[in-house]
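K.L.:
Below you'll find the structures, each written out as structure tokens.
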Structure 1
Amino acid sequence: MAHIKSNNEKLKQILRGVYQPEMEKISNDVGPQKKVIVLAGPTCVGKTALSLKIASELGGEIVNADSMQVYRGLDVGTAKVTLAERQNVAHHLIDIRDVAESFTAVDFYHEAQLACDSILARNKVPIITGGTGFYLHVLLYGPPKGPPSDPELRKKLENEMEKFSPEAMYDRLEKLDPEYAASITSHDRVKIIRAFEIISLTQKKVSDFPWNQKGDPLGYNFSCWFLFRARENLYSRINERCDTMLKEGLVDEVVNLKKSNFQENRSASQAIGYRQCLEYLQTEQTDEDYEHFKEQFKRATRRYAKRQFTWFRKEPEFKWLDLDLHDPEIAADLIIKDYISQDPKN
């Protein structure tokens, strides 16, 4: 209990009293080892449909763990749940930031805790759903233990990024810390800069810091599932979804986002689909340009799905569930039975 109290106090300090009244109520209502379901998996695997089914049957609420769905206006390109779906099942951490604002893994860690505690306090089941592996890793193990940011050093690194390009900086990072570099993409400016900041300040690699051991920092009993399909089936679903996004107005969405300082948010503007669309909008937009854009969009999405498989293979907490072998009803039943069997009340 002292461990949980300490974490609650730290959270209150970090949030600086913004949620103080609600946190006071939650800290008294939520006990240790409360059960939380986590549904992860590659893009297009079917996480959303399964999470909605489980939430309906268990009386659950969904906590978004997709790093781009937190942004208002990024709807089509993130396959965001519809307003009707959100009316049927409560969702958290969706549309909580403007595109000009930042949202980090540490932000997710604290806001997801707040959402889960609120759900548990109302005797509902938190179902964390998304494919951003780094966010889920931070939630399970706690934020990375690294030095505080140095504004002067960070500004210098940002200038270097502008001068040499993210890809060149990533190549340097691969030589200095290949293990950490393998866990991020060559376009993730935020994580690349933070990695160099840590290396410069500590003379240690990011991968040397002890944030890879489970400490159950939030006092939850996580039930973690990685949903997957055979590669050929998943890639077919990816291609179909990309086509659907284009038909539903992805290009128009990006045109409108450009009016809202969208490109100042490096993470959002470099997200798959959005980055390729921005590049397309800089062309003459011929039929050939459009076909090239469409193929690059699909290719980047398939590559991202492959990286998601690689990431979660190193996550021992996750049980793998093949959605090609189990239809949605059976898959949901398996997860629900596992949840019930491990419930402390039973």
Structure 2
Amino acid sequence: MLKVAVVGATGYTGRELLEILLRHPYARPFCLTSESSAGQRIDQVYPQFRSRLDIALHKVDDMEKLAECDFIFSALPHGLSMDVVPKLLATGKKVVDLSGDYRLKDSGLYPQWYGYRHRCTGWLEKSVYGLPEVKGVEIKKATLVANPGCYPTSVLLPVIPLLKEGLVDPEQIIVDAKSGVSGAGRSPRLPFHFPECTENFKAYKVAEHQHTPEIEQELSQVAGREVVVTFTAHLVPMVRGILSTIYLKPVSGAEEETLWQAYEKHYRGKRFVRLLKAPELPETKHVSCTNFCDISFRLDRRAGRLVVISAIDNLVKGASGQAVQNMNIMQGWPEEAGLI
């Protein structure tokens, strides 16, 4: 069994990683860290692990313990991973980072979108963006994989095949996305307090969401030109799930059959992308607690628009499940190991 470390094990993504690793055929949790709960056992923080996992939690600066592991997940918040990840890599182990600290190739974007300057640009250049269905070859060779954000995963998977095949106008992309509250993390904050967010539906970080440059970076690489998107995130009073509705301008001659062919060409054999044809449409409950991304579309000829809809679980395909999928690729294992 591969000995796995989870740095930041008591956050929601850390907890989800542990659930997956406990059923993984080739890997098991070995070292867990938590700055807030160091000294306790993981089953004291999350009682659902009683009689299943009773590992003690360490501080992240216990590098000797981390060095005993074979593989490391970093599930720290944005801004904290930046300095910790190079130390983890210095142990000689491969790392999947679930924060946004190593996703953007242009370090100059961090002050604008994340509010801090990047201090480890060397590893920023060497990291591989970990979207398995698109970058599997690069991921297999990687030492550091930057796990994609949840919203970008829900946007990139449905849009990339259409851009690659030249079926949509790269200058007209509008994304309307909705996420459950767990996407905000476990730390208590007033906007996510139950009385504040229940029976409410709101947009947030309009025109300034930190996932915007990540989406634009990856779409620009595919299009071979700069792509600018309109991206608006919304908070839905549910625990988990993302539904993204994407409005695109199809090129002349793009018909339903052509569009389906593009998806089938790019995702044939890709275990975690499910293409739904009419009358079905993606729903968050159908992907909850799974690593699937469901995709469908409707061609609105009257309006001259293509409406593409995707659904993922933000904690699984949008975070921990995709991180394990990346580990599987890096280790040469079946992508679905521990996930199906």
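Every number here is computed from the coordinates shown, using simple stated rules; none is lab data. Given the structure is predicted, the values throughout are model-derived calculations rather than measurements. Cβ atoms are built from the backbone, for glycine too; each structure is taken alone.
K.L.:
Give the label, chosen from 1, 2, of the structure having the highest value of FRET efficiency 1/(1 + (r/R0)^6) of positions 135 and 287 (r between Cβ atoms, R0 = 25 Å, to 0.05).
P.N.:
Once FRET efficiency 1/(1 + (r/R0)^6) of positions 135 and 287 (r between Cβ atoms, R0 = 25 Å, to 0.05) is worked out for each structure, 2 has the highest.
K.L.:
Quick one: semi-axes √(5λ) of the Cα gyration tensor in Å came out at 31, 27, 19 when computed from one of 1, 2, so which one is it?
P.N.:
Source structure: 1.
K.L.:
Then there's this: Looking at structures 1, 2, which one was helix-only ellipticity at 222 nm (-39500 (n - 2.57) for each DSSP H run of 4 or more, over all residues; to 500) calculated from, given that it came out as -17000?
P.N.:
It must be structure 1, since only it matches.
K.L.:
Taking relative contact order in percent (Cα under 8 Å, 6 or more apart) from the coordinates of each of 1, 2, which one would give 25?
P.N.:
Considering all the candidates, the number was obtained from 1.
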